[in-house]
1. Match the computed value 1.0 of distance in nm of label points 7 Å out along Cα→Cβ at positions 19 and 43 to one of the structures 1, 2, and report its label.
2. I have -8500 for helix-only ellipticity at 222 nm (-39500 (n - 2.57) for each DSSP H run of 4 or more, over all residues; to 500), calculated from one of the structures 1, 2. Which structure is it?
3. Give the label, chosen from 1, 2, of the structure having the highest value of FRET efficiency 1/(1 + (r/R0)^6) of positions 11 and 107 (r between Cβ atoms, R0 = 35 Å, to 0.05).
4. Quick check for you: by volume of the Cα convex hull per residue in Å³, which of 1, 2 is greatest?
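Readers should treat all values here as calculations from the given coordinates under stated rules, not as data from a laboratory. Owing to the predicted nature of the structure, the values given are computational and were not obtained by experimental measurement. Cβ atoms are built from the backbone, for glycine too; each structure is taken alone.
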Structure 1
Amino acid sequence: MPIVRIEDGVQRHAVQKHAVIETVYACLREVFGVSDEELQARYHCFAPHDWRSPGDREHYLHVQITVFAGRTLATKRRLYQQVSERLAALLKIPADAVLVLLDEHPAQNWGMRGGVAACDIDFGYEVEV
């Protein structure tokens, strides 16, 4: 059930924003093994006066991913690496300009599909990977 929020200080074309979202999705599929069924994303571009990156960097992309808790540190490290490297290549920015923030919550804290606790839903993939 990943919810992806991308924040960017650069005004990008719709095609490029879509490519960023799809790149993050591909990484989530490959590393976390999630299905497409519950993936959702929001892409926010900020005007220069509404944005300040660490150290006032020219290139900086904030990727927040909210997921069920349970992945191992090794799995999270693979996700951070893949997201950073692939977005850097796609956008032609330094890999260290990409921040990936993983926001984890127990499945029992998600109410979805008409008020069902997520811990009672079979999503077809394992969380403890």
Structure 2
Amino acid sequence: MFEIVLFPIDRSRQAAETASFALKLAKQHESRLVVLSVVEPGQDDPAAVAALLEQARGRFEEQGVSCEVLEREGKPAFVICDVADEINADVIVMGTRGLSLEAEDAPSTASRVIQLAPCPVMVVP
């Protein structure tokens, strides 16, 4: 059912917890798993992002799921949706809130992705 699963990741605790759900889904459906990290210009350390992606790849591969890792630059919600469209993702799996905890009344990245996504979005609480 889900041939391609897109899993956007950041350094938040919630993203780490959501990884378990993405792993389970990819295993269950024998999906191609794509792990994406979006670097916001001037806000993220490129070395930390690269380390995060390699750590994620290692965690998934230890569990028997190979994955592709992508690093892109830009506004997270827009980049996530663009990548989902580009790779023809069947589903995006993400947490409700990541590191970009903006003002309390500002919409989260997850809510923006839900509005803009070209495919279903599974938001893990």
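1. 1
2. 1
3. Comparing 1, 2, the top value of FRET efficiency 1/(1 + (r/R0)^6) of positions 11 and 107 (r between Cβ atoms, R0 = 35 Å, to 0.05) belongs to 2.
4. 1
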